[in-house]
Structure 1
């Protein structure tokens, strides 16, 4: 397939090159060059008409199996039913232009394989399996009166509960055995959990170091859920390679990020969504009340990270019916960051975190053929990405056309 007369976006440089052609073969980009210099041969030719061809977007914090905001109820559902609901979540992500996602709790090798084989239309799934939680931590969905916790690997939970160095080692090894690209740990309390506080710190340093050691031994990394500076700093000290959320971190956390080179994944979209419609989407009232402890702090944390030049990736962390708000993160980020930086967070910076440099987030020979055609220049108007029904004209994932409105 050949896309001709395109303005190709280079997100790392923050520039468009006009009059280009992109050749796709076998699910990869094989050539990018001036339209007149690229031979079509027997390729199917799509005339882009001067519109923007850009790499597919990467959302580095999703939960494709979180098909309800009531995560405790989710545990009681059939895995087959959860997968059927997740199919709609995945298709919606691809409809919005996301061709790769990093699932940081819940998805497994089965979901990833189903997408890769074309059984489920959706973005490439880079999964971590079940996240690790301590007893009573963010990820332990039991209320104070419930004692039994189903730890069977086929139970559609997003997490596994483990305590002590031996247990967390085994839990980390189990996720890695199942093909996890990373291991996630809960470093602090969270919103969608019934018995912990936002300001708590979770796991001992010995437990955290054990998880990091296991991930590094498998040539993988650990990512950590954390809100407060204390939780962020403990995670970075233990060797965690990416921090999720970080709404309540401060300057001391920035210094540790800079010293370690860790990535940062703010998830502003989910707090606005939960505040507005979390109750309607099934979130228990006691958990919904915790949203407001972190709602207004997210932008200040993002501003700290942006001024410090941290590697910031795009993430949304949406639940249930709120997945449809995945693109609202663009506008929230744009209140703090220039459009070019927002685009890099969802392309080249995310590719580095996922260890897929040169394969996702770029339009270049050797990259996966994850391509979008957009009617407009997102470097000048991010809004063209935020309204896919109006401006997104083509979606290609791994060389397969998902949408083509070019005519």
Structure 2
């Protein structure tokens, strides 16, 4: 109430304080979770100021949050530190909490701090940190790919940020039964086509040459996607981690390394088994391709085998390096024209990086198999390179 304050204290907020408040908030509502743009109409998009300058500690001594520390200096109630920029709805919401319990002054201060820190961080990112966000999902068994744009953006921040709010979507919904011959033909052809339509023009003409890839699809298709990008295009490939759930990279798993197990004899056709997310027995391989094979294996120490084997970005660089080493060893033993049968059990990010490591003019054809649970065995999925 007016009678509770010295006469010299008014609601007038100095112009320089208002400018600083707007700058700190970047013209957006500071109520946590709102973030509404306050310099244009959300309906007509016309330029109009719809902001309100809300007091954290109330302007009125009897207001929802009282004067708090301003009891002895009420003339500072209109300082920028006690103001938060809000839309009308959010301002009304906090002031309807008459006792200041649900929306306490300390909570509003924390929201203001978090919002302003985010603005400082985002605007401080160099322009070369822009990245095209690419999503790719396909049918996986009986499930659909749960790719959420909000989760992806959070995983990129603050190292990278999107070129625009419109991501590049390469996904399709295949009408064929999962893992049928028609499924692989449809998905493989679609991936080639949509990559050429949506990604290739960005690589060739857009000044931003960096991509952030979020994918959740069948391993053979992810390998194919990696071959389309190649290792010449700068890409951050992300990995969905189950624990803790999300796309954020974790610490490098202590003791992890890639292990190459060479075949005892080199008489048969070459087979590459990748046992990273699960073990693949020799019996499962020979059930499909017979006994006259030379089995090479890429794996890791037993304690690291599992769904969350890939937790650090460093492991992807290691993956590209080990694939190149493997290709050299296998070609030396079997020749560069002999098709290589690949039986993979690995993380989605490793699948992409394996494809990126492929050298199309130097490497032998890859015949990639996929575990079909309905058939109870591996089946031939796609071939990369001439066979």
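FYI, it's all coordinate maths here, none of it is from the lab. Predicted model, so just to flag it, every value in this text is computed and none were measured. Cβ atoms are built from the backbone, for glycine too; each structure is taken alone.
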**Request:** Work out the source of 26.2 here, i.e. which of 1, 2 gives that when mean count of other Cβ atoms within 10 Å over residues 243-250 is computed.
**Result:** 1
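So P(r) over Cα pairs in 20 Å bins from 0, in percent, computed for just one structure, reads 29, 57, 13, 0; which one of 1, 2 is that?
That value comes from structure 1.
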**Request:** Compute relative contact order in percent (Cα under 8 Å, 6 or more apart) for each of 1, 2 and report the one that scores greatest.
**Result:** 1
**Complete:** Structures 1, 2 compared on FRET efficiency 1/(1 + (r/R0)^6) of positions 123 and 291 (r between Cβ atoms, R0 = 30 Å, to 0.05): the greatest is 1
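When distance in nm of label points 7 Å out along Cα→Cβ at positions 299 and 347 is calculated for each of the structures 1, 2, which structure yields the highest value?
1
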**Message:** Quick check: 117 is what I get for volume of the Cα convex hull per residue in Å³, for residues 83-210 alone, calculated from one of 1, 2. Which structure matches?
**Reply:** 1
**Prompt:** When FRET efficiency 1/(1 + (r/R0)^6) of positions 51 and 355 (r between Cβ atoms, R0 = 35 Å, to 0.05) is calculated, the result is 0.10; to which of the structures 1, 2 does this value belong?
**Reply:** 2
**Message:** Suppose mean count of other Cβ atoms within 10 Å over residues 19-26 works out to 19.2; of 1, 2, which structure was it derived from?
**Reply:** 1
